[in-house]
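I've put the structures underneath this note.
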Structure P
């Protein structure tokens, strides 16, 4: 697994595709620091890139596979105007659509041979609602998995 490619891949969603306004890499154990960072970034939505968890798999020494499980969060700050429930629901709809667009783009990039997405497991995507985080952040966490032969 090439962590440099992993971190650089996500920049396109801010710089080229412009789905998010900021990106922050996070070790899941530093989530409080990340939420404070995101809350202070201003207008979102924001992309939080979790560090991957990597384990080995395979059925023999000659067939070792690196299994990387990673996730991103698409989150935004809830600004209550009049109706908190309505505003929250709209924020969740907006961030869900962005997370879905990122998933679609990841699948397209994998089909086109993107190195970072080599071995992306099409049936291993999970999309879960998150929030409230730090009182006012809501959105979606997109988890995915990819397998890379270690012996190739």
Structure Q
């Protein structure tokens, strides 16, 4: 897959990051039955992992040289259009850390929240690699019981 990095030093570095993300998230497909979709643009590459009711997106932002972990609810069996807000003006994507911040009474989810926040401000290839590793570790915890995340998304969508 071709990616279009703006600030990563070269295409090889960007392709390594995409491959790293795909490898780190492979358990979502193998162990939990997620389907995948990868899209590339000039400014970012998005690796989407989908179940019938919700999705996770690993966004590799080539302008900010940073990775982001977004989550949202599927709409009519598809990921919604737009970015944070869809074409109808509804919020459809949240940073997983934001969702987890509302579930902090659960010690395991609180630890995932703290882990994501600890790598949030990094930039560059090494920081993106660390962000991907942390995202995978946190998703291994979150996917065990998606009901808390799904319920928080439903409340946030109203």
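Derivation of every value follows stated rules applied to the coordinates shown; laboratory data play no part. Bear in mind that the values here come from a model prediction, so they are computed numbers and not experimental data. Cβ atoms are built from the backbone, for glycine too; each structure is taken alone.
Work out distance in nm of label points 7 Å out along Cα→Cβ at positions 84 and 140 for each of structures P, Q, then name the structure with the largest result.
Q
For distance in nm of label points 7 Å out along Cα→Cβ at positions 20 and 132, which of the structures P, Q scores highest?
Numbers: P: 2.3; Q: 0.6.
Structure P comes out on top.
On relative contact order in percent (Cα under 8 Å, 6 or more apart), which of the structures labelled P, Q is highest?
On the way: P: 25; Q: 19.
The maximum falls on structure P.
Can you tell which of P, Q yields 0.9 when distance in nm of label points 7 Å out along Cα→Cβ at positions 44 and 76 is derived from it? Walk me through the intermediate numbers first.
On the way: P: 0.9; Q: 2.3.
Checking each candidate, the match is P.
To which of P, Q does the computed value -10000 (helix-only ellipticity at 222 nm (-39500 (n - 2.57) for each DSSP H run of 4 or more, over all residues; to 500)) belong? Don't jump to the answer; show the numbers that get you there.
On the way: P: -10000; Q: -14500.
That value comes from structure P.
Have a look at P, Q and say which one yields 31, 15, 14 for semi-axes √(5λ) of the Cα gyration tensor in Å, as calculated. Walk me through the numbers on the way to the answer.
Working: P: 31, 15, 14; Q: 24, 18, 15.
Computing semi-axes √(5λ) of the Cα gyration tensor in Å on every structure in P, Q gives 31, 15, 14 only for P.
On distance in nm of label points 7 Å out along Cα→Cβ at positions 12 and 36, which of the structures labelled P, Q is highest?
Details: P: 3.4; Q: 2.3.
When distance in nm of label points 7 Å out along Cα→Cβ at positions 12 and 36 is calculated for P, Q, structure P comes out on top.
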